[in-house]
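Colleague: There are structures below to look over.
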Structure I
Amino acid sequence: MNALTDGIASLLDIQVLIGMIMGLGLGFLVGAFPGITATMAVALASGFTLTLEPVQGLAVLLTIYVAANFGDRVPAILVNTPGTPASIATTLDGYPMAKQGRAGLALTISAIVSAIGILASLVVFAAAAIPIATIARDYFKSPELFALVVFGLTVMISISSKSILKGVLAGLFGLALGTVGVFPATGDQRLTFGSLDLWEGFNFIAVIIGLFGIAELFDQLLTHHKSKIRPISSLGRWWPNKAELKQIRRPLGVSGLVGLGVGLIPAAGGDIAGLIGWDRAKRISKHPEEFGKGSIEGITASDTASSATLGGSLTTTMALGVPGDSVMAIMIGSMMIWGIAPGPDLFTRRPDLVVSITGIMLIATVLSLGLSLVRMKGMVKLLDLPHHYLWSAILIFCIIGTYATTNSLYTVGTMMVFGVIGVLMKRTGFPAGPVVLGLLLGPLAEENLARTLTILPTKPFIDVISPITIALLLLSLLSLVLPIIRRHRQARAERSTTLAEALLDRDAAQARTPDDAPSASKK
């Protein structure tokens with residue numbers, strides 16, 4: 001009871017409320033500008049929040065996370081361009097609705113079902129986080145924790161990259177970055193090359209701002225062209241009628257369950273959940289032919305599923321210490337800098353913080369819904385703003401935010417170097433997510449592996465390596481192998497289809513030849 005009252009009381013701090021308002025505005029702006037992801041915004045803001053108290057800083061970061069989930073639907077519906085990857089499936093029916101003069105209705109339904117998805121996921125967090133943390137605390141020792149980190153890393157590798165090899169190489173690069181500095185177990189310097197600045201390893205904030213902020217900025221500067229799709233300005237009516245509200249019930253339930261399930265999988269994000277939810281809703285719909293052509297059921301399914309992943313991602317992050325997505329990876333890094341280690345022990349050491357986090361997410365969802373339901377015709381004008389204003393502001397904030405973490409130009413230089421590395425990775429198809437996860441969790445994996453290897457000679461193998469460890473390592477292997485098998489089968493099926501079509505074309509051409517020959521001779 002004391003934890004509950006303390007957690008709620010911390011939310012009444014005026015600085016927490018100010019932080020949430022700032023996060024709300026920044027999250028909506030980030031979501032509304034295509035290409036500026038929530039990960040990038042949270043990475044940028046984390047540099048400014050390190051001087052704040054944990055609850056105050058989390059209020060800013062978590063509110064950006066939630067608000068971006070609402071703001072990114074705006075360009076997806078009005079411009080057919082996802083504001084963040086989570087709104088990819090929104091374009092399938094949102095933009096067709098906008099072209100039919102129902103943009104306002106699409107925006108309203110999107111906001112309502114997104115709020116329902118997030119609130120439902122928070123119920124899952126409140127119900128499942130403590131049992132999961134209890135199981136992890138009782139059964140997860142060093143071998144299990146090492147296997148869990150490996151599982152989280154392999155899942156992110158398999159999901160975030162079209163090429164498993166590139167994903168693995170990116171993860172190994174992140175693990176290598178995590179070894180730089182002084183090894184706590186022995187005090188030995190590793191890969192510091194005599195530089196005092198590398199004694200504590202690479203600055204986490206500089207790395208993530210470089211990979212997600214500066215890299216995205218450089219990439220947009222290189223690929224920008226003046227011609228762009230004009231946002232649809234005819235918004236039409238805003239509020240759904242009773243028949244339309246009844247129509248969204250079934251896809252809301254089905255895709256909500258999909259989002260809740262996908263959210264609990266480490267490293268799986270809203271983009272995957274949105275597409276799966278849209279597909280499942282189409283399968284059970286009475287009018288599947290309307291999907292992709294401006295279906296209310298379609299936009300309901302995609303936005304409910306993608307939003308419902310937030311609570312699941314929060315659950316795996318806080319209960320297990322394994323990031324649910326790239327935003328949560330940055331959140332873990334910030335919490336560690338504040339001296340807070342997410343994981344099973346968090347619920348016993350800081351239960352008030354867990355209550356505060358839940359309250360922040362709840363309030364942020366309600367505020368984001370209220371802001372989304374305001375008839376803001378300024379959204380259309382916002383999408384028409386020249387990009388160079390945004391780029392200048394991002395660059396300035398990236399430099400200031402990074403410098404503020406250490407008051408050192410070396411950190412700013414590190415950020416710029418990783419910005420260049422990030423844009424090269426982006427251009428060559430290497431994902432940045434596994435790099436961040438490897439840098440963040442590499443030391444944790446190394447520490448638990450070292451403990452496991454120390455214990456193994458003193459005890460029987462079966463007493464040290466539990467079935468949970470073996471199961472997690474097998475799942476890690478399957479998460480890498482199954483995508484390769486699936487892609488191989490798809491490629492083989494495509495080759496077979498292409499060959500069959502070629503044979504049909506040849507047979508059809510041969511069948512036409514006798515009829516065409518006389519006419520050709522007459523000519």
Structure II
Amino acid sequence: MLFNSVEFLFLFLPILLGVFFLLGRSSHRLAATWLTAGSIFFYGWWNPAYVGLLLASIVFNYLVGYGLARGGDVGSVRRKRLLTFGVVCDLALLGYYKYANFFIDTVNVALGSGYGFTDILLPLGISFFTFTQIAFLVDAARGEAKEFDFIHYSLFVTYFPHLIAGPVLHHKEMMPQFGQATTYRFSHAFFTVGLTIFALGLFKKVVLADGIAPYVGPAFAAAESGDAPGFFQAWGGALAYTLQLYFDFSGYSDMAIGLSYMIGVRLPLNFNSPYQAVNIADFWRRWHMTLSRFLRDYLYIPLGGNRKGPARRYLNLIVTMLLGGLWHGAGWTFVIWGGLHGLYLVVHQAWQSLRARMGQDLSTSTRLGRAAGIALTFLAVVVGWVFFRAHSLDGALALLAGMLGMNGVSMPAAVALHAGEVARWLEGAGVAFTPGGGREFVMNYLWIAILLPIVFLMPNTQQIMARFQPALDHGGGSASVRFTWRPGWRWGAIMTLVLAGGLLSLTRPSEFLYFQF
């Protein structure tokens with residue numbers, strides 16, 4: 001079931017919340033049980049066959065976590081063995097469903113063999129509920145997980161706003177909220193703010209992300225098929241995907257936070273204007289923030305972090321990002337994408353160390369320096385997204401060759417008819433004009449021209465809603481007074497138009513891109 005589907009918006013959500021608040025008047029436990037059951041139904045709508053897998057994972061991890069919490073002193077051999085057992089079982093489950101086919105295909109290519117393997121359907125959200133529970137096991141082993149109410153734990157794992165595509169939750173930040181009495185009482189303030197955030201996210205997804213989506217596929221498909229996309233065609237496709245992914249993930253993150261805030265539960269912030277990042281480390285503090293937190297706390301730091309010298313620090317960064325890339329998908333293009341970001345981080349850290357040795361003040365910057373940093377970081381991220389989106393290494397390299405101008409520079413002839421003297425100047429500069437594709441070319445770049453200023457200049461949802469701080473780890477800052485949401489007829493009219501635009505665009509509901517991971 002999709003957040004942007006009619007059955008979710010007009011059947012599932014009203015019934016789920018209506019009964020939840022009705023039950024909450026008499027029994028918080030019964031209301032929590034209902035919300036858990038509704039979340040499991042939400043998951044099973046996609047494929048009921050995998051509900052058993054989800055429930056088995058919950059029971060297994062709950063029992064292991066309970067055993068860890070009651071299993072002697074922190075750091076004891078018994079705890080370490082039990083933790084290892086739990087994490088290995090979780091990773092084995094994830095590895096089987098997500099990477100078995102990838103492993104067999106890789107072996108066949110390397111050995112020239114033809115081993116067969118039944119195609120495995122990837123359970124929706126398995127990466128997210130697996131990582132969420134691994135974090136719980138580690139917290140339990142460290143003595144940080146204190147509450148072990150099974151209903152609350154089941155709700156923590158299955159909670160429908162986050163179950164399918166994140167954020168990756170921490171036990172300690174969610175369980176206390178499920179125990180608060182205010183969670184079970186309907187609040188007009190919570191519901192209104194939550195609905196506003198949801199409406200913004202819905203508009204981002206179905207109007208902006210889905211609006212530019214048709215211009216992504218043709219460029220990447222041409223590169224995959226062996227065609228040689230020209231300079232403008234390649235950049236049009238790469239930038240279209242960069243913006244589609246941005247508004248798709250930003251929209252999902254807003255919708256998840258808004259849905260949760262309707263009942264007064266705050267999810268952790270997961271998206272904070274990442275294309276405004278001044279360097280690649282700043283980008284990863286803003287993009288998929290809870291995954292970055294998980295990789296830092298449960299992989300990078302246990303590997304040694306930055307405690308064992310520069311060389312080991314750089315190796316840890318590379319390893320962490322390679323595994324982060326593999327987490328996103330079972331393919332070498334994802335591994336390359338992760339490795340590329342690991343290399344970006346190494347170069348950034350080395351550059352910062354060099355500046356420090358030269359006596360520069362790293363805490364200060366100029367406006368020009370920040371602008372240059374944002375532009376360079378954005379360019380590096382766009383290059384990375386090419387590998388992330390492409391289905392093969394050859395396809396990614398073909399598109400990058402086009403972006404470098406190695407396939408020539410061409411534009412549709414229809415553009416020249418309306419360009420006058422500019423067209424003649426372009427032709428003299430070596431630009432070729434080819435028949436067909438004029439409307440698609442213009443619309444592609446029109447969408448880019450509309451969306452880029454929104455990305456770089458407009459406040460994000462957290463800034464607009466800063467007065468209410470609807471997310472945990474609120475890091476969006478505050479927008480100018482003009483863009484700060486407050487109850488009133490002006491914002492009411494604006495949000496009515498935003499919500500109407502989103503609802504009127506539900507004729508072709510599409511999956512969120514992060515459902516694939």
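Colleague: By the measure mean count of other Cβ atoms within 10 Å over residues 142-149, tell me the structure among I, II with the highest figure.
Modeller: Across I, II, mean count of other Cβ atoms within 10 Å over residues 142-149 peaks for I.
Colleague: With volume of the Cα convex hull per residue in Å³ coming out at 208, pick the structure among I, II it was computed from.
Modeller: Working through the options, I get structure I.
Colleague: If you work out distance in nm of label points 7 Å out along Cα→Cβ at positions 46 and 438 for I, II, which one comes out largest?
Modeller: Largest one: structure II.
Colleague: Moving on. When mean count of other Cβ atoms within 10 Å over residues 54-61 is compared over structures I, II, which one is greatest?
Modeller: On the way: I: 24.0; II: 17.5.
Evaluating mean count of other Cβ atoms within 10 Å over residues 54-61 on every structure, the highest lands on I.
Colleague: If you don't mind, another one. To test your reading of the models, identify which of I, II gives 0.65 for FRET efficiency 1/(1 + (r/R0)^6) of positions 14 and 302 (r between Cβ atoms, R0 = 41 Å, to 0.05) when calculated.
Modeller: Numbers: I: 0.65; II: 0.40.
Comparing all candidates, it corresponds to I.
Colleague: helix-only ellipticity at 222 nm (-39500 (n - 2.57) for each DSSP H run of 4 or more, over all residues; to 500) computed as -20000: which structure among I, II?
Modeller: Comparing all candidates, it corresponds to II.
Colleague: Now for a separate question. If relative contact order in percent (Cα under 8 Å, 6 or more apart) computes to 27, which of I, II did it come from?
Modeller: I
Every number here is computed from the coordinates shown, using simple stated rules; none is lab data. Predicted model, so just to flag it, every value in this text is computed and none were measured. Cβ atoms are built from the backbone, for glycine too; each structure is taken alone.
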